[in-house]
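Novice: Pasting the structures in now, so scroll down.
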Structure P
Amino acid sequence: MENKITNIENTRVMKAIRLHEYGGPEVLRYEDAPLPMLKPDEVLVRVHAVGINPPDWYLRDGYKTLPPEWRPTIPFPIILGTDISGVVEAVGIDVKNFSAGDEVFGMVRFPSVGDSAAYAEYVAAPASDLAHKPAGIDHIHAAAAPMAGLTAWQYLIELGHNVQNPLQPEMHRPVPLKDKTVLVNGAAGGVGHLAVQLAKLKGAHVIAVASGTHEHFLRELGADEFIDYKKNAPEDVAHDVDLVVDTLGGPTTGRFLRTLKRGGALFPVFLGFSDAEEAKERGITVSMTQVRSNGPQLAELGRLLDTGAVRVAIDSTFPLADARKAHERAAHGHIQGKIVLTVA
């Protein structure tokens, strides 16, 4: 083991995608970067695939959508990304549940900004952020799962932590799903298509909202009803819903209040809700949370992925060196599933 670590460290550098300034996809640089140092509670992973997520381009843009007082200070250069799948090269002295050669996947250090560093050939990750990769799926599908899957899990099934919520005064609480009607807006996207499956798995009647091109895909995943938002505004046709999961969020998320029955709940995944008075009048709970790294929850999701009870869809893949093209694909929108970077 020591020789293996020494051999890796002797290379000193790896290839990575780094930012030296904020901007569009053109600021992503494929270049040499220092090999990460391994701490006692960490695992050094040789990365095979990287899942890309909205926080990646929010950071790349300089968090323009956040209020100025919420924008973190980033020390350049920085490596983007959180979601990885790969093979353990070495483990820290305090790590007991992983060994060299193990296949693992995880969302690394989120929401700690600037420490994740997933767009790279090697990542040093806290062991607590990782789980063994499901044997039944490849690295591409495993890398696509962590952030989207944990977001859907922590919104719908179990929060899994007691960290103070930065988005609202009270803790987010999932609601019972069995025999309830759940509407998922943005159902074909990363979080959306997994939320559809988890809600269905827990016994909900699921209404999926997306463009018509995704209807067959979403019905295959278990959606009971489908609304093509290009033909009908979902708030005009859906009624008496128990829960709305709006994976798009933003300032228009308040329109879903009229689809909900009294006592229902609206879970926006992104900031922007501003109709608190109307929600109160309608007796509707509005709640959101910030997804956090959680290896044990990922292991639970991994068992579902392994058996095929839940599956992750891949929109497209790009080599690590072409991260710019991957971000351009993301900016184009209408994504079905997840975009993944492959590492040679």
Structure Q
Amino acid sequence: MKLRVAVIYGGRTGEHEVSVRSAKSVLAGLDPAKYQTSEYFIDTQGRWNPRPIVPEPGAHPEIDVVFPVLHGTFGEDGTVQGLLELADLPYIGAGVLASAVSMDKEMMKRVCKERLLPVVDYVTVYRGCDRVVETARPLGFPVFVKPANLGSSVGISKARDEAGLAEAVRVAAEYDRKVIVERAIEGRELECSVLGNEDPIASLPCEILPSRDFYDYEDKYLLDRARTQVPADMPPDKTEELRRLAVECYRAVECEGMARVDFFLEHGSGRLYINEINTIPGFTSISMYPKMWEHSGLPFPALLDRLIELAMARHRRKQETRYAR
């Protein structure tokens, strides 16, 4: 019998459109000889179509495994993962803890710092804060300002002075009550895909070559002018250092299934900095997570097969856990 895969996509998030595009790629890539697919679409108001998944074990005998192709808030942050745990359904990707920690850029940085992994200097401010300039002053200018819990570069700005900082925080605070202000790194933007449960492996890394000042939402999805290079042109020792750091970041947040780890390589110092980890990376036609695996010898259909295998294996292990005396 074919394995029955439920794909959840859309969502009440600023990354709704990206999720829809990713889901289309996933649905097209799943081998129809192996899988029977069903779709669960969540609109921008949070309504499910054709029906919601019920948080009750045994309520969905028609589903063998779930692929949550959801980016950002209410999808990549542990909320849907919690629903699927309650429903006792196998699902692809990180669990509740790893999803929540990875989604919150400040918490991810805290965990990485505890593991002595390199992250960019930053401060945290909150919506309505009247001491933004004083708090961020030690970082100098320019700085990047980001919502703590969002992806796809939504709400991110580069501020070059105090007035720009205030406006950037105002924009970011529209998307999250917590805002990260980071020292701007002059350097290269690099990414690395990670795959696995207990023994994760890293792909060959890629380099992002933005067409604008930085790799923002328009450059990623609208302008079609940014370029990528896979594999990234780096010395072998630097490539291996990046791959090692990607796996260490993945392990630090206790990720499973998949993630894409993003880096900066600073021009002056030659240092690598972990920027963020994305537990449900993009699967659109231009997304780098599957492209890096393709260049590493794992084509898209085989990657989807592997992700499903990892989800099923994790669920089987969880069945060995006792929840009562």
Structure R
Amino acid sequence: MTKLGLAVPFFHALPVAEYLALAREAEAHGYDTAWTAEVSGPDAFTTMTLIASHTARLRVATGVVPVQTRTPIVLGLTAATLGHLAPGRIALGLGVSSPIVVSQWHGLPFRKPLAQLREAVQVIRMVLSGERVNFDGEFYKLRNFRMTAPPPPQPVAIYLGALGPKMLELAGQIADGVLLNWLAPDTVRRSLQHLEKGARSAGRSLANFEIAAFIRTCVTDAPEAARQWLARDITGYAIVDAYAAFFRASGYAEEVEAVQRAWKAGDRAGAVKQISPRVLDGLGVIGPPDFCRERISAYAKAGLTMPVIFPFSPEADPRPSLLRTVRTFP
């Protein structure tokens, strides 16, 4: 049976109690994993800790935190601590962020993100194992660190947030799972092929490999406002080079070019209008309950082991809409 995940809303600034209420709803409705992220709102690990300590069965994963803004020692210690708090329920979702976040916001160098992520995962696994960490890499040169606490009683899985071919191949080589984003059901297979290529190069199998993906979802009988919200969201990504390249490879090159032309001309509203109905239909799930359930099922049939409902709402008070979306599944 396909598992179902829930992205704890990080586009909507909610009080902490609301995050916990959504997590409890997810647990009551049979979701497998709650995914927490951080950009410029709540930090992922505090949210993760709160959810893990106020639920009994729900797994909790970061989705995702960049390795550039914390050292791998700190990430390993944090994951180990959570692994003791909620044994067998913790996963560490790691990725790389953008030059804006890393350099402008944090004042840290941004270079060779793929290589840095590979090294960070190596160090984090060493920390989690309880062994002494001696590491001589390009990004990390570490001597004689060792946790004083024992390793977590059950393993902490490591997932990579991946979009392009090289990152997907790296996930297949070194991770326990992957978190994908911005997929239509008919483009899932292409990502799977890159994961399989990476796994083969490392002599691994994807037999027990978690393949999760964020799916922006709004259960509603009045879809127009939600479609406008999604168009604005997609526009914000389509002007970023890495996502623009991914959207082009997914068959949306014409729309990406039109968005970027309008954006560079200073026409923000015009850029949003270039997001065509086919892009909205491909990259989001918006509509009444039966339609949304059928669409999420299509993602599972395409090869995801864990579709992750990423609920959003165009309403001024998003809470009723978010709850409706959460309660529609599984």
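Any read-out appearing in this document is the output of simple, stated calculations on the displayed coordinates, not a laboratory observation. None of the values given here were measured: they were computed from a predicted structure. Cβ atoms are built from the backbone, for glycine too; each structure is taken alone.
Novice: Looking at structures P, Q, R, which one was mean count of other Cβ atoms within 10 Å over residues 49-56 calculated from, given that it came out as 25.1?
Specialist: Derived from P, not from the others.
Novice: Can you tell which of P, Q, R yields -7000 when helix-only ellipticity at 222 nm (-39500 (n - 2.57) for each DSSP H run of 4 or more, over all residues; to 500) is derived from it?
Specialist: P
Novice: With FRET efficiency 1/(1 + (r/R0)^6) of positions 105 and 281 (r between Cβ atoms, R0 = 30 Å, to 0.05) coming out at 0.35, pick the structure among P, Q, R it was computed from.
Specialist: R
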